[in-house]
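Pasting the structures here.
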Structure I
């Protein structure tokens with residue numbers, strides 16, 4: 001089953017999945033404001049900063065959340081062990097991919113991303129509401145470890161033995177600018193693969209063949225050990241989703257650059273190499 005679902009496919013489902021809105025922006029304002037202004041009927045809001053991440057600190061700006069936090073968020077939406085879940089955000093699936101990855105990592109078996117998000121839903125004439133559904137009493141219990149995870153040491157090993165993809169914009173990868181973290185640059189040996197190139201102008205993912213060709217040009221194939229990271233582990237999940245669509249599994253360095261730089265002994269590279 002594809003990790004994506006289209007608006008037409010969602011509308012055609014005989015049984016409605018649990019819908020989760022994870023609209024979020026790195027620069028703000030909080031996604032809750034956008035959710036309150038309008039969302040898919042029946043969708044629950046899950047906050048990326050507080051429910052899909054732990055408190056900022058030594059593990060980075062968006063470290064892994066506690067299993068209990070994920071359990072509470074999903075139970076509030078009525079999720080049980082076999083409940084199908086569809087996640088979405090405003091358009092390009094940056095935040096939705098983080099939810100997809102976190103939920104899968106913690107054991108949700110059936111979770112898909114609405115391709116094109118809220119923008120695609122609106123463009124297709126989908127109903128929008130400001131009604132907030134009542135909290136439910138799901139039975140899901142989150143358990144960690146269902147997807148491959150990298151720490152700083154593992155990321156360095158992948159950079160040397162395989163392909164470590166840096167999902168940030170080229171100027172951040174090169175260290176020319178750094179708007180979020182106190183140190184600019186990238187992990188030595190990493191290859192820049194900005195997530196903006198995973199989607200088209202509407203925010204929908206490119207076809208699997210085009211994604212596979214894109215990653216192939218960066219040295220990724222079926223025999224390659226692949227890892228992904230970004231600034232704080234959000235767009236890294238988007239890259240992991242794009243790789244999965246192309247048939248290539250990847251491990252995520254969830255702490256990403258914001259964790260890497262917490263140890264001054266770790267090397268920092270700048271430029272485009």
Structure II
């Protein structure tokens with residue numbers, strides 16, 4: 001290990017696990033400081049200029065303050081694409097990639113797709129990329145999130161239609177959709193103590209938390225909207241809190257959906273629900 005890598009790991013070892021440090025060190029050196037990847041992996045000694053050394057110290061300070069590396073980089077990887085991110089949007093997760101992958105595998109053609117609570121736009125934009133004949137729309141209540149989503153839309157060359165809309169205040173629409181997808185807030189405040197500081201201190205609460213006394217708050221409203229806006233045979237897909245698979249499934253059944261399926265993620269946790277109208 002070269003001296004630069006050793007210095008980075010020693011500076012952050014009280015906060016991050018050895019596995020996290022390995023990944024962070026590579027990201028800091030190669031992505032943020034511009035160190036040649038071959039030199040890094042060969043363990044060659046790397047000498048930074050004065051400006052680069054200052055840049056490194058700023059990065060380390062931000063990491064010690066629990067700021068996510070994705071916000072420091074300014075982008076996050078999702079489904080092989082690079083999405084701009086900032087504290088106003090949730091950082092895309094691998095579980096959400098599984099949701100998107102399922103939709104892509106099960107659907108094709110000139111579909112009308114709506115993503116509710118789009119955040120960075122990662123779901124909507126990836127679906128537009130991978131189902132090229134689809135017409136994709138996306139809603140969010142946050143203007144800050146929509147600005148970032150529109151930036152990603154432009155950078156990644158897609159034509160998703162983004163709109164500020166509150167699902168709890170939505171006026172009856174004339175549009176109909178073949179697919180509605182949502183990764184809504186689903187964490188209760190009781191679960192906060194189990195969460196890392198880099199999530200709690202930096203990512204938007206608006207995109208994370210639901211009331212403890214009504215954790216199905218968003219699923220109920222989106223599900224009811226779907227019954228009005230999906231044709232017979234139309235599909236709805238949700239990412240869910242692992243603790244509420246049965247409850248969301250029962251809720252969708254009472255609203256009127258059929259063929260309801262709870263799907264586990266790669267870690268064996270209930271994470272996706274799909275249903276048909």
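What follows is calculated from the coordinates using simple rules that are stated; it is not laboratory data. Because the structure is predicted, anything quoted here is derived from the model rather than measured. Cβ atoms are built from the backbone, for glycine too; each structure is taken alone.
Quick notes
- Top of I, II by FRET efficiency 1/(1 + (r/R0)^6) of positions 179 and 203 (r between Cβ atoms, R0 = 25 Å, to 0.05), largest first: I
- Here distance in nm of label points 7 Å out along Cα→Cβ at positions 75 and 139 was derived from just one of the structures I, II, and that gives 3.1; the source is II.
- Answer label among I, II for the case where Rg and Dmax of the Cα atoms in Å, for residues 155-234 alone, calculated from the coordinates, equals 13.1, 37: I
- Top of I, II by percent of Cα pairs over 32 Å apart, largest first: II
- Origin of the derived value 54, 31, 19 (Cα extents along the principal axes in Å, for residues 43-114 alone; candidates I, II): II
- Read-out helix-only ellipticity at 222 nm (-39500 (n - 2.57) for each DSSP H run of 4 or more, over all residues; to 500), computed value -11500, structure in I, II: II
- Computed 22 for relative contact order in percent (Cα under 8 Å, 6 or more apart) - originating structure among I, II: I
- Distance in nm of label points 7 Å out along Cα→Cβ at positions 35 and 123 - highest-scoring structure of I, II: II
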